[in-house]
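What follows is a set of structures for review.
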Structure I
Amino acid sequence: MDVGPQSPYRILVIEDDAKVAEALKEGLSQEGYGVSLARTGEEGFYLASTQTFDLIILDWILPVHEGVEILAQLRKAGVLLPVLMLTAKDATEDRVRGLDAGADDYVVKPFAFPELLARIRALLRRGGPEASPQMTLADLTMDVASHHVSRGGVELVLTAREFELLEYLLRHQGRVVSREMLAREVWKENARYTPLDNVIDVHVARLRRKLDDDFSPKLLHTVRGVGFVLREES
């Protein structure tokens, strides 16, 4: 996997030091990465939970909550993408604590930017966990390989787009998915626009009818003003 200029990869940088954050954004952007900045752990947690990224660069020392606390919360919430921690802590016990919280790699401050880039490339080549060919939620089952979807043992007949939409929602189950995310990841459009939003809403409505009208509990929910979430609610 060659990542460099014009790379499609998106990186979330969670760093409270404004100079370091801007330097990282400028340097990574020059390498072709898409970069988003969060200045607090709470903001970073929100962005990682509501948007799609390929890697997180997470500073250990953050206001209110340490980076390892935010990392543990992300892993508990099901965010499994690679996390590279920036830290001045190089003691063995600190490294163990970070790894136990779910870190994939470390860069100790101060660091050389070429080393950071090399570690990013290595993590992106490794990628996240292998996508499961079978996914379930409550009595809903999807087999990606055979394109078979059933609920309560009843086969659901989906169009190709409905299947892609449901697959994306299942892979992000329990997390709110915005129309922007669906436009980029399912419809492969880099920019949202009103007609596309309408198309997304129509497909979600059709999928909801097939998924929920004849079954209980309801699984596909609208979060007004934000997007959609697939989850089981009592």
Structure II
Amino acid sequence: MPTLSIIVPARNEEKYIEKIVQRVLAVSFPCECELIFVEGHSKDKTVDEIKRVTEEYRDKMHIRYATQDGIGKADAMWKGFSIANNDILMILDADLTVQPEDLPKFYKVAAVGSEIFVNGSRLVYPMEKGAMRPLNYLGNKFFAVLLSLITHQKMTDTLCGTKVIYKSQFQKIKNSGLIEKLSDPFCDFTLILGAKLLGLRIIEVPVAYKKRIYDGTKIRRFRDGWKLLKICLKYSFHI
């Protein structure tokens, strides 16, 4: 079975760190698995908490950590992807809005072969009340339609944080220069459009979306939406 690296970008997520480790530990994967935290210059004690759980759980799970070089989720993911040792790269957002208990479903689909890119969808099952604002929901629907047209593959959600790709395929996306061309601060569209560029089959895995436990959303709807639209336009007309 292909080996697995779960990468968790974590900025100001101190309260979630041990919960992530405990819940991933409780999940069964039929392969070698490592958990990688990529810390994002936090203002709280996220770094200290990551170091603590790495030491405390070292006999139970292979945990590694790094600090990203720049800022933003995409920068954290590229750092995590570059240091991952295993075949499959899986993203888990630190806020646990996608539950670790759903991750084996993503692995099962990805394990079929490296020609598959797995994308989570929060818009199939009913989501927890308060998990997504109405305008965010409409924005997600809009980008799902737009990316479906661009990729020629049906998608119901493009911005779910959990995505899965083989490291070998990510390396091809990196070598293509797409990361620099798109300047995507979130990583979602770079991975989806990279999968399109490589001719990968995009398969969605529905998840039960949960609201953040400790604080509200970090999304800035209009500013972030405009950035995403520019990425789509740049890809369509220049790439």
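Throughout, read-outs are computed from the coordinates displayed, never taken from laboratory work. Note that the structure is a prediction, hence the values are computed from the model and not measured. Cβ atoms are built from the backbone, for glycine too; each structure is taken alone.
Just checking, which of I, II has the largest value of mean count of other Cβ atoms within 10 Å over residues 56-63? Between I, II, the highest calculated value is found for I.
Hey, Cα extents along the principal axes in Å derived from one of I, II reads 58, 37, 33; which structure? Only structure I yields this read-out.
Tell me which of I, II gives 0.65 when you compute FRET efficiency 1/(1 + (r/R0)^6) of positions 32 and 160 (r between Cβ atoms, R0 = 35 Å, to 0.05). Clearly, the read-out refers to I. FRET efficiency 1/(1 + (r/R0)^6) of positions 48 and 168 (r between Cβ atoms, R0 = 30 Å, to 0.05) computed as 0.95: which structure among I, II? Only structure I yields this read-out. Here relative contact order in percent (Cα under 8 Å, 6 or more apart) is compared for structures I, II. The highest value is that of II.
Look at mean count of other Cβ atoms within 10 Å over residues 72-79 for each of I, II: the largest one is in II.
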